[in-house]
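What follows draws every value from the coordinates through simple rules; no lab data is involved. Predicted, not measured: the structure shown is a model, and the values here were computed from it. Cβ atoms are built from the backbone, for glycine too; each structure is taken alone.
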Structure P
Amino acid sequence: MRLAIIADIHGNLDALRAVLADAQAQGAEQIVVNGDVVNRGPDSVAALETLLARDDVSFTLGNHDDLLRLWEARSPGLPAEWFSDPFWGATDWSATQLDRAGLLHAPADWPMTHTLTESGLPPVLIAHGSPLHYREGLSERTRPERVQELSAGHGVLIGSHIHRPAQAQVGGVLVLNTGAVGAPANGDPRAQYLLLTSSPEGWETEFRAVPYDRAGVLARFGSSGLLDTGLSAQIFREEVLTSRSLYTPYWQWTEDTGTPRNTRTWNTFLQRHFPVRRA
């Protein structure tokens with residue numbers, strides 16, 4: 001059995017197409033989409049349509065797949081002030097696009113986890129974040145006691161969410177992170193995913209990084225209207241351009257300093273923390 005485990009597409013159709021073509025060339029028989037198909041990029045509708053049209057795909061739920069549904073419902077689980085804050089314009093735009101296409105609730109029945117079993121091999125547990133929460137990232141930095149807690153008897157734990165590949169052997173459990181298809185944060189602009197193959201010796205892993213032309217998706221941030229929604233869309237485009245995490249550290253900086261989120265403070269943040277940021 002050979003599987004492609006892909007995640008964090010984030011509305012980047014060009015990156016998704018590159019990964020699907022590469023997975024086919026590598027002989028992948030199944031594809032596990034480990035969450036976050038949508039939001040951030042301009043192609044949420046097209047990316048979701050592409051995957052839903054295939055019969056070789058299984059899904060797990062990512063935090064952004066869920067966020068857009070919660071946003072449209074004005075869920076009390078989200079801070080009320082977000083709904084009137086211009087900073088969330090990109091999220092509102094993406095939710096509206098999916099709703100108009102009749103796809104907003106497609107992830108409603110996606111499970112939090114996906115399990116792989118193969119005779120003679122350790123069982124594999126896949127989740128977008130961790131098996132307990134889609135915002136808890138797995139990596140070589142995850143505490144050994146937490147790995148044991150999360151693994152629940154599985155020999156392999158696979159997560160995504162942190163937008164970079166990772167691998168570690170922790171107390172007999174193999175911890176893997178797929179990296180991101182559409183918005184890598186490890187300085188490598190290529191579309192990244194995990195290839196998992198069963199063999200008599202065990203599970204064989206290969207981290208794939210697929211080149212693609214980013215000019216198209218970068219241009220569609222503007223031509224789609226997404227860029228007109230405000231600062232968060234600008235940050236998401238900058239992340240595709242630089243292959244670095246910018247949104248999360250900027251958000252944390254504003255929280256820590258009590259700074260409003262606007263273009264002026266964004267530029268200040270970049271000058272202080274990321275003076276050279278082009279990929």
Structure Q
Amino acid sequence: MRIFDPHIHMTSRTTDDYEAMYAAGVRALVEPAFWLGQPRTSPASFFDSFDSLLGWEPFRAAQYGIAHHCTIALNPKEANDPRCTPVLDELPRYLVKDGVVAVGEIGYDSMTPAEDHALAAQLQLAAEHQLPALVHTPHRDKAAGLKRTVDVIRESPLPPDRVVLDHLNETTVRDASDSGCWLGFSIYPDTKMDEDRMVAILRAHPAERDRILVNSAADWGRSDPLKTRKVGEAMLAAGFTEDDIDQVLWRNPVAFYGLSGRLVLDVEDPAATHEGNSILRGGE
């Protein structure tokens with residue numbers, strides 16, 4: 001079983017997770033730009049994290065045979081902080097980098113006017129840089145948030161078929177499908193979707209199966225970077241074929257992020273160090 005995790009926050013994970021993911025079949029991933037877990041105090045904090053997504057995390061992933069890509073953005077949670085919004089002006093210099101395969105995560109958290117502005121501005125940037133967009137639908141009032149998200153996408157220059165609407169569930173999958181966007185599902189141990197609910201959605205919506213992305217997210221809270229593998233196993237147990245699983249867990253994310261023209265799935269032997277640093281401890 002080969003797996004491409006299209007949305008996982010490896011900055012919050014350990015090297016043990018990389019090792020376990022490789023053993024489970026993960027060979028490629030996309031890590032979206034993300035909040036720190038506490039308020040940032042200046043745009044410079046973003047630049048350090050963006051540089052890490054473009055350098056240190058690909059270096060760590062390569063140690064375990066995993067191709068690492070990223071998305072870059074001002075995320076919706078931080079779009080409400082005026083100390084952070086100047087980063088919007090600096091995004092273009094990151095969006096031209098080879099390792100960046102989409103603009104994201106963008107979208108809504110609390111559905112504020114500041115989030116409206118950030119979403120519209122970054123959809124414009126995605127269109128200008130010929131990149132797809134990874135869009136976060138809000139965890140609260142999800143149906144209303146999805147409608148508002150789709151309205152903004154339709155008013156933007158970015159076609160819906162270059163957008164993935166993430167964090168969907170049973171209540172939003174039909175409206176998301178009608179929008180013409182790709183459909184993203186984050187699988188968690190306790191909240192949002194789990195693997196059995198994901199399998200039920202795949203069974204109920206066969207026509208959408210070629211534009212569904214399944215991810216583990218694996219962020220700061222309780223999460224599981226092997227949830228993609230567990231979805232594959234649940235699909236097998238439910239009677240899906242190995243080809244069905246390969247489509248959902250590999251070919252679909254390759255097709256979506258391949259829209260960037262920057263996807264590189266071959267992992268070269270990593271250098272001994274990254275900017276003079278290694279992940280080795282002890283020994284010579």
If mean count of other Cβ atoms within 10 Å over residues 154-161 is calculated for P, Q, the one returning 14.4 is structure Q
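For mean count of other Cβ atoms within 10 Å over residues 74-81, which of P, Q scores largest?
Across P, Q, mean count of other Cβ atoms within 10 Å over residues 74-81 peaks for Q.
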Using volume of the Cα convex hull per residue in Å³, for residues 26-177 alone for the comparison, can you identify which of P, Q gives the largest number?
P
When FRET efficiency 1/(1 + (r/R0)^6) of positions 130 and 242 (r between Cβ atoms, R0 = 30 Å, to 0.05) is computed for each of P, Q, which one produces 0.65?
P
Source structure (of P, Q) for distance in nm of label points 7 Å out along Cα→Cβ at positions 106 and 162, computed value 1.1
Q
Just checking, which of P, Q has the largest value of Kirkwood radius over Cα pairs in Å, for residues 122-257 alone?
P
Value 23.0 of mean count of other Cβ atoms within 10 Å over residues 58-65 was derived from the coordinates of, among P, Q, structure P
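One of P, Q was used to compute mean count of other Cβ atoms within 10 Å over residues 10-17, and the answer was 27.0. Which one was it? Spell out each step's value before the answer.
Working: P: 27.0; Q: 16.8.
Matching structure: P.
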